[in-house]
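Next come the structures, one after another.
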Structure 1
Amino acid sequence: MSEIAGTSVAEGLGDRARELDAVDPLAGHRKLFALDEETVYLDGNSLGALPAHVPARMAEVIGREWGELRIRSWDESGWWTAPERIGDRIAPLVGAAPGQIVVGDSTSVNVFKAVVAAVRLAGEGRDEILVDATTFPTDGYLAASAARLTGKRLVPVAPGEAASAVGPGTAAVLLNHVDYRTGRLHDLPGITAAVRAAGALAIWDLCHSAGALPVGLDAHGVDLAVGCTYKYLNGGPGAPAFLYVAERHQAAFDSPLPGWTSHADPFGTTPEYAAADGAVRGRVGTPDILSMLALEAALDVWDGVAVEAVRAKSLALTDFFLECVAAYVPAGRVVPVTPEVHAERGSQVSLSCPEAPEVMRRLIERGVVGDLRRPDVLRFGFTPLYVGFADAERAARALAEVLAEVPAGARGAS
């Protein structure tokens with residue numbers, strides 16, 4: 001028990017955590033994951049936990065579908081249609097109707113496809129691409145490359161200023177739905193409306209929101225979106241990403257990476273490219289079947305789960321964690337950088353801490369696994385399908401204990 005907070009405070013928060021877990025409608029989902037009771041896993045915003053049934057499914061894929069059926073599995077086991085089939089399973093989690101999401105490639109590759117295709121869709125007379133100035137660096141690198149390829153000017157903007165920065169010269173706007181450092185949730189509906197009113201296309205990176213909160217791609221008129229599946233969707237390390245192409249754009253979607261599997265006649269082997277219909281245009285090469293089917297199996301944990309319920313628990317968890325941190329941690333040692341306002345918060349809590357590298361190292365040694373964003377941000381991701389309120393209380397208590405051991409100003413390894 002931490003000596004930072006009084007025993008009665010700690011006992012009270014511990015009791016509340018147990019009470020909240022007892023009435024949590026999602027608590028039963030924890031048993032669907034391969035987790036141990038010794039570890040508090042708060043890094044699902046980097047790599048989701050393994051759904052417990054996935055190894056058996058992969059043994060079947062490897063042993064029978066690859067090992068026995070071999071090439072026949074492209075037809076008999078449904079390998080060929082997996083990118084669209086799995087896309088349709090992800091669709092309800094991000095508020096999309098079927099037929100608009102294709103799974104495959106990495107997030108980076110899909111960002112490049114989306115930005116170049118958006119510029120082509122926007123047409124002539126628009127000379128700039130707006131990009132989130134606070135974005136994960138790869139998105140910025142790819143947007144810059146797309147700008148060079150298409151002869152456009154790249155303009156970094158703060159997400160909060162995007163709606164006013166977009167204008168008649170803007171072709172496309174690429175933004176992150178949730179900031180990966182701070183956990184700030186940006187105004188997808190409002191920004192999308194402003195972008196479309198200016199005649200530009202809105203592209204959203206959903207890596208830190210897909211599977212954590214309602215997105216509403218169709219309802220809010222998003223043009224294109226990309227997202228990874230290895231975070232809150234628990235698809236596994238390197239799991240294939242997804243690309244959303246709104247139905248209204250599919251007929252004109254011109255991918256900068258036309259591949260044989262997006263051809264209207266993929267086995268015709270003709271030298272001329274003719275794009276297939278629908279979101280299939282987002283495909284490139286041979287699907288990565290092993291990771292694709294691991295993702296498909298992992299999505300079973302979402303059966304019967306409403307993303308709205310996940311969002312409600314996420315907000316309750318992050319509120320409770322912040323309350324415990326405030327109670328246990330001496331004033332001034334950490335400063336929350338994640339917004340207090342629910343409408344501006346994703347599913348993580350980021351704390352600024354000058355000693356962050358050493359603090360996170362010691363937390364992990366204690367079995368509380370978060371992660372670090374240099375130089376001074378401690379990140380704790382709350383995945384509501386398997387993280388409980390007792391986990392949040394234990395993590396805050398461990399943080400206080402570590403800070404009591406680490407002198408102010410001790411940077412440690414980075």
Structure 2
Amino acid sequence: MNYERLRPDARLWDLTTMRALLAHAVGGRGAAGPVSGRAVQVGGSKGKGTTCAFLEALARGAGRSTGVYSSPHLVTLLERVRLDGHDVTVAALEPELRAVLATPGLERPPTFFEAMTAAAERVFARNGVDLAIYEVGLGGRHDATTAVPVEASVVTMIELEHTDVLGETEVAIAGEKAPVIRPGGVGFTGATGNALATIRAHAAAVDARLLVLGEDFAFSEPEFDGIDARFAVRLPGGVERSVVLPAASAFELPALTLALAVLHELMPAAEPPLTPAPRPVLPGRFEVVEEPDGEVLVLDGAHTERSVEAVVAECRRRWPGRRPAVLCSAAAGKRWRESLSGLVDFADSCLVTGLVGTPGEDPEVIANFFATRGLASETVADMESGLRALRQRPGPRLVIGSFYLVGQVRELVSANDRSR
């Protein structure tokens with residue numbers, strides 16, 4: 001079963017099977033305890049993948065070996081497990097998956113996400129990485145990654161998402177995500193307001209140390225030199241660092257600061273280059289592609305209110321006065337009306353398509369939603385025809401609303417580039 005496409009039965013919402021898988025992992029962090037490296041778990045509503053990518057890039061910049069387990073993938077399953085910045089090979093992943101699926105004495109077969117998490121843990125242990133980074137798939141309390149022992153945990157920020165599973169308020173969602181912070185451990189968060197209060201209460205209840213962005217560590221207002229950002233970071237303990245981030249988006253700065261704070265905690269001797277800081281590749285996260293006609297195509301899987309707002313703000317900063325043509329879609333069950341409303345007063349026009357490979361909202365319903373609010377919109381038969389139509393419109397051009405759509409567009413664009 002795939003947690004990203006189907007909601008698991010309530011009886012699967014526990015860590016028993018995952019802990020059993022880890023206990024049988026030879027050389028892993030289960031029954032035998034921690035390996036020589038360090039591990040961190042990254043949860044939250046948005047910014048998880050970006051924080052993981054910056055943590056990986058900073059650690060590698062400091063000469064440390066890394067393993068990253070993330071989701072979702074855009075094109076290939078191998079993207080979910082990275083070693084030293086490269087997708088894992090089939091030859092490295094397949095035997096670990098086979099070993100996981102052959103684990104004896106389980107009460108039930110592992111889910112897709114449990115099997116992948118356990119296989120990633122085995123890959124990292126076998127390669128002896130200095131830093132293993134695990135991105136939460138959904139929630140936190142019962143997520144498979146929460147069974148993996150870690151030395152630090154991150155809750156990036158909290159907003160309304162997966163409300164059918166996690167709860168209908170930010171406080172409820174924070175209550176589900178806060179348990180990534182382990183008893184007696186250390187946690188980092190960029191949450192604010194009532195969500196932060198909930199995370200504080202959990203940390204206190206499990207006797208964990210909590211470090212808060214804006215209080216225990218912080219970043220200054222950035223100065224942009226073209227698309228490069230210059231700013232300062234104050235780390236826990238008062239250490240200050242000057243940072244230059246090439247090709248920066250303003251919404252990346254909290255993730256970079258969280259990553260720096262975690263690395264400073266776990267590997268205080270590590271000194272990554274910061275002027276400039278390493279620029280991680282972030283597929284589908286404000287990914288700017290130069291178009292053949294000189295325009296730009298922005299690919300971003302944003303599908304929550306704040307993430308769409310962040311994309312809109314960044315587009316306005318980079319291309320002031322220009323209204324983009326948009327291609328969008330929405331996965332079923334998302335709060336798409338709330339999130340895509342951010343496009344109404346921003347986009348020049350909108351093309352709406354359905355999704356392949358996962359249930360999606362009706363494109364006609366989304367297009368009518370835009371039309372009743374004054375945004376010129378129309379449906380297209382599929383992603384390919386949508387991209388063709390988008391490229392006939394003035395830029396900048398934006399693909400947004402679903403990582404499934406962004407992944408398919410990205411694959412098609414890459415294929416077209418290779419054929420030229």
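We did not get these values from a lab; they are worked out from the coordinates using the rules stated. Worth saying up front: this structure is predicted, and the values here are computed from it rather than measured. Cβ atoms are built from the backbone, for glycine too; each structure is taken alone.
Tell me which structure, out of 1, 2, gives 1.0 once distance in nm of label points 7 Å out along Cα→Cβ at positions 88 and 144 is calculated. Derived from 2, not from the others.
1, 2: which one has relative contact order in percent (Cα under 8 Å, 6 or more apart), as calculated, at 15? Computing relative contact order in percent (Cα under 8 Å, 6 or more apart) on every structure in 1, 2 gives 15 only for 2. Out of 1, 2, choose the structure whose coordinates give distance in nm of label points 7 Å out along Cα→Cβ at positions 24 and 400 equal to 2.0 when calculated. So the calculation was done on 1. I have 1.03 for Cα Rg over 2.2 N^0.38 Å, calculated from one of the structures 1, 2. Which structure is it? The read-out was computed on structure 1.
The value 20.2 for mean count of other Cβ atoms within 10 Å over residues 336-343 was derived from one model only; which of 1, 2 is it? The read-out comes from structure 2. Quick one: mean count of other Cβ atoms within 10 Å over residues 56-63 came out at 20.2 when computed from one of 1, 2, so which one is it? Traced to structure 2.
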